[in-house]
Structure P
């Protein structure tokens, strides 16, 4: 009687569940923790650099927006330019009154440079050491118009503007060695002793005031030889009609020679300053990308060495029925876990640096979601690329070849 042999189908290899993939992928990390930490550190540095740069740039931009919102973007500055002959132009005495007639204009104030009035801390200072400090006659409503605040003392009022009283800009106070205002604090302005009644904080939208000494309009005319012509006018207008106001300011301030008047928007200068910093941001992002690439090379190197050191483990798993795909999945998962650890650490480090520096600088802390998500995606891509070759190499090892390796 003939015996018919029936060929039994080979059993299908067991499928690895996600939990099993994570477990076998973490074997190499648990057995070599120091090497895993150093490899993940390279990824972490790159991600921290990128997140930190983006976070600090965003925080700086948020501070600029906050500052502009507080100061207002509707401030226009009108200053006297030069004549066709290259000489300093002069605005009419009634320029401020003429600008006030423009309908959308909400506020106008001005300063006038007192050119011959040099500023000294005392009479013993040599005449040539002026410190680059200018003297300005100022209107009483100047702080409200330009958004200036006082660090010490008070602003000029209807009484003090007629007497030798002065308010010092922040930079000028530093150069003169004046910390605070007071009845015993005096400076020499144009040969006349002036009592310092106030010290300004830095004025973001009127930086000329920082290096100036501000005195009342009447006392400047009576004691310092001021001619009464304003040199700079500050105008606030309705935001919706700002550009139309800007277009007529020059001809209104000086109808006879509008070409001798310069009109600018200080908030544009602040925005330009912020835009300039973006170039450095791009440079630092490039540095972070290089660090990230170096970290990826470190992960690839770690995984290649891991394959060489664990050939016996690979051969044993293959002889017990593990397929090439399972071996490949194991080492690829290990590389992804290693990169994910570095990415998570880098995101935390970059966020911490951003938060700490923003708190120190008084900025709002802003870390865009796209930066953290992008950093995590970047680490996973790097982990996949770095672990692909070692995973394929490990899967190609036959059980006999792997087990025969000493």
Structure Q
């Protein structure tokens, strides 16, 4: 099996140099830098973090950011290795004697398994780090189970998508348009099945254990014109100390969900505020706009990615053993292009998401006509996750799909002030 070690070593060296530069950036832009105007206010972590928590946050967040920025090119390098190292071409040859209905699923499985195993060290590092700082509570066995479930779900999804994609690529005509048209119902379908089929594979969902709180949340939902009959509670305390709530799904699959950690660590005003925030997403049709955005962005990705895909096969196809655009050997190339385009688009998608989250924050305070509990909720969330209240620019662009803790606390303080209320 031919292996181009020179090419691989070159990219490994570039990855090492990149990781060093990223390490310098995340440490230089140390966390929790607060503008002078907000020093000593409720937005200053020094007022609600203990000295040890501040120290832990200043150590943990640069490492988190380093893992994120390093994991991106690491994933790209995995796909390049499968192509340039000859593994994809070797697997195609080794499976050539089998019928296509057996050969293709096995090839996809090998690509998926190789990607999973080679990416696993960074995932283990991230899990161990979160465990060390008391954010993750999940035992190793449970973590491994979730990873295996994720592997299975990811494999079935990749198999279905790649089978359709390669079949269309083998046809004549405007294959990029056909791919996009098929992606539209698939996107909507995944939004529908996520809450009722996929999410329960990872966690146990039950109706809310506190009927009085459920009644108050449902009354709030009725006020926001959300057609919900139940509030669901998910058992997350076995995995994390973090708190969360969300509204997800479309039509009959709509779910209002609270993590049990949220119930245990927040007061009732804080819980109602966070639920009003999630209802804001529904009331302002963020779920529908998210679907529209996914459909629209998929057209852009397919057009740009398709052009890059064809050009890459013309340039390197022979060296990588790719015999045409519908050759299964090109699967790592497709995954590489999608991964690169996904990363490049993050500043745009994150900016849109942050705007939606800010709008939902404002909606929640208007719905309740109060900012009570908003500051304390953000402070508790920050303490539990040891978050950076004011992340550096590149982190905000590429990692943050929510406003910073500092921005959300300041917005709550401004709301209270403008409505003649005491500071929340």
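Each reported figure results from applying straightforward, stated rules to the coordinates on display, with no laboratory input. Because the structure is a prediction, the values reported are computed rather than measured. Cβ atoms are built from the backbone, for glycine too; each structure is taken alone.
Key figures for this structure:
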| item | result |
| --- | --- |
| Value -17500, calculated as helix-only ellipticity at 222 nm (-39500 (n - 2.57) for each DSSP H run of 4 or more, over all residues; to 500), assigned to which of P, Q | P |
| Which of P, Q yields 8.6 [distance in nm of label points 7 Å out along Cα→Cβ at positions 137 and 313, calculated] | P |
| Among P, Q, structure where Cα extents along the principal axes in Å, for residues 121-288 alone as derived comes to 60, 42, 21 | Q |
| Structures P, Q, by relative contact order in percent (Cα under 8 Å, 6 or more apart): label with the highest value | P |
| For volume of the Cα convex hull per residue in Å³ computed as 154, the structure of P, Q it came from | Q |
